[in-house]
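Taken together, the values in this text are just the output of simple stated rules run on the coordinates, not laboratory data. On a predicted model such as this, the values are computed, not experimentally measured, just so you know. Cβ atoms are built from the backbone, for glycine too; each structure is taken alone.
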Structure 1
Amino acid sequence: MQESRPFSRRRALQVSLAALVVPGTVVAQGEWPARPVRVIVPSSAGGGTDVFGRILAQALTEQTKQNFIVDNKPGASGNIGAELAARAEPDGTTILVASNSSLGINPVLLKNMPFDADRDLAAVSRGVFAPMVVAANPASGWKSMKDLIEAGKKNPEKFFYGSAGVGSPLYIGVRMLEEATGAKFTHVPYKGVAPAYQDLLSGRLQFMYTDLASVDPYIKSGKVLALAVNQKTPLLPDTPALEDLGINVKAWTSFSVMAPARTPAPIIRKLADEVGKALRDPAVVQRLERQALLPVHDTPEQFAAELKKEREYWGAFIRKNHITAD
């Protein structure tokens with residue numbers, strides 16, 4: 001993603017003025033956080049979003065000496081938790097840790113969003129990128145991406161893959177794979193990725209395109225095979241990258257931090273600073289990398305601009321392929 005330009009001075013002034021006129025939200029930067037902070041994670045426990053949310057919450061708790069408490073609110077492709085955050089009091093006591101499914105894809109995929117992602121949420125920082133992997137059940141007999149693609153060409157739609165719904169990079173990644181290779185597979189949507197992983201392990205699903213953070217333990221134990229990654233990673237040094245195989249799949253997962261819109265600018269800035277401090281802490285970086293998560297930190301202005309570009313990217317693919325929600 002390219003580095004983005006900051007907000008205009010006019011926009012920055014609007015944000016600052018909005019913060020001043022919201023009753024009960026005037027909190028001096030030095031005072032935040034004066035109370036425990038609710039960290040809404042719009043997914044079930046155990047997935048990549050939850051893993052990042054908990055590592056970040058612990059780091060922020062240690063840094064600020066105030067409790068950051070994870071609150072899992074899964075459902076509706078992440079919209080249940082995201083809407084709770086969007087409707088929360090903008091006083092710095094609620095933040096959202098969400099994937100790019102919730103922040104980048106849903107706003108351009110779903111016709112009836114329960115909130116306006118641009119109007120109701122404020123960007124704080126991108127948190128981490130999660131390398132993606134094509135993971136197959138060993139019972140499939142596939143040893144390489146070539147095997148998977150040939151199977152999808154010889155027996156179109158016979159083999160199954162799962163995701164948390166069409167509003168996820170897990171689904172769009174396979175659609176991109178189909179477009180690039182001519183293979184065809186059958187999608188099985190789940191209410192969260194945890195049950196999809198269970199079906200991948202049992203063999204009900206033959207493969208998934210998913211974040212390495214979630215399936216790395218199964219790869220290490222030999223319960224699933226890593227056929228390819230979306231980018232070379234030292235975590236799987238012997239696994240080829242899709243690009244090196246001549247396969248054009250540009251679908252990724254990231255987990256980021258947002259706050260309710262109209263949260264005072266000083267709080268947004270201090271929160272962003274604390275997130276950046278955490279993501280530069282060697283001990284936190286080590287914990288994240290052990291979970292196959294790669295820290296990346298930017299300013300609220302940079303992240304807001306990147307998020308806009310990301311929605312344009314996902315939206316173009318969604319419109320081109322006539323993708324609609326399940």
Structure 2
Amino acid sequence: MPTPPSGYHMTDTPPAHDSAPQWYLDAMANRPSRGSVEVAGAAINYLHWGEAGRPGLVFVHGGAAHSHWWSHIAPAFLPDYQVAALDLSGHGDSDHREAYDLSLWADEAEAVIGQLDLPSKPIMVGHSMGGFVTMGTAALLPDLLDGAVIIDSPVRRPDPEVEHSRSTDDFTKPRAYPDPERSITNFRTIPGQEIILPFLKDHVARNSLRQREDGLWEWKFDPRVFSRDRGDTSDLLGEITCRVALLRCEHGLVTEDIGDFMYERLGRLAPVIELPTAGHHPMLDVPLILITALRSLLADWDHSHPLRRD
């Protein structure tokens with residue numbers, strides 16, 4: 001049986017942070033609506049921005065993250081697109097499961113897409129573990145997407161969160177705190193990176209917490225998501241038939257040789273774009289560079305015909 005999220009959740013109202021720039025405040029003024037759809041017995045939460053009938057973008061978060069990692073990114077694509085960001089099961093405000101796998105997460109993405117009023121197939125953008133979910137969705141559901149953007153998802157090595165869970169109990173025995181502010185102070189990414197903009201750390205950390213019945217505050221993610229066997233995702237790359245692009249962070253996990261390998265597996269048809277100065281989590285350290293890269297890519301796709309494999 002799924003374990004539903006419970007308890008008091010931190011607000012998703014942007015905090016009054018001294019370092020927050022105007023572009024961020026403007027983006028966060030675009031408040032999303034919330035929706036939920038049931039998939040295999042679990043309620044899947046998603047956020048939605050924009051007008052029905054617009055082309056669709058769907059954002060997928062990384063491991064232990066949630067839909068609000070995209071709250072400051074999604075409004076940058078309005079009004080040209082409508083945008084959805086989902087909480088995969090075991091994350092954010094979606095239900096937990098007894099076990100998780102890539103195909104089930106792909107089904108969750110498909111169900112959320114089915115809730116949107118779209119004039120055409122959407123483009124999916126996934127980061128880290130969400131990039132693997134994007135690969136799986138494109139490969140396993142070939143008629144669903146018009147394009148897939150994979151952000152710093154290193155094929156040929158474990159997900160960074162899975163790798164971390166094998167060497168530490170941070171995920172298997174997550175801490176709980178009596179004071180949510182202490183939790184926010186202790187928030188860190190896996191893998192760690194030198195720069196996280198403080199207003200973004202505050203925002204994603206606040207939306208990562210729920211209060212238990214005993215009054216303690218805990219992280220929302222289910223530790224069991226990191227015990228799954230991802231399988232050989234390089235096989236998935238060879239099955240993708242829609243447009244695809246790889247965004248590689250300069251200081252991230254997709255090294256040049258991994259990027260070259262993924263490029264070959266994709267039939268040498270997918271651009272590999274490096275985000276300069278970015279760590280593994282570009283939405284937290286170089287969000288405007290990430291937005292610029294995505295806008296450029298979408299503009300090109302909107303005015304060009306995709307190359308096809310022979």
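Things worth noting here:
- Ranked by distance in nm of label points 7 Å out along Cα→Cβ at positions 126 and 150, structures 1, 2 are topped by 1, which has the highest value.
- Structure from which 3.3 was derived, distance in nm of label points 7 Å out along Cα→Cβ at positions 198 and 214, options 1, 2: 2
- Value 18.1, 60, calculated as Rg and Dmax of the Cα atoms in Å, assigned to which of 1, 2: 2
- At a computed -8000 (helix-only ellipticity at 222 nm (-39500 (n - 2.57) for each DSSP H run of 4 or more, over all residues; to 500)), which of 1, 2: 2
- Between structures 1, 2, the greatest calculated value of relative contact order in percent (Cα under 8 Å, 6 or more apart) is seen in 1.
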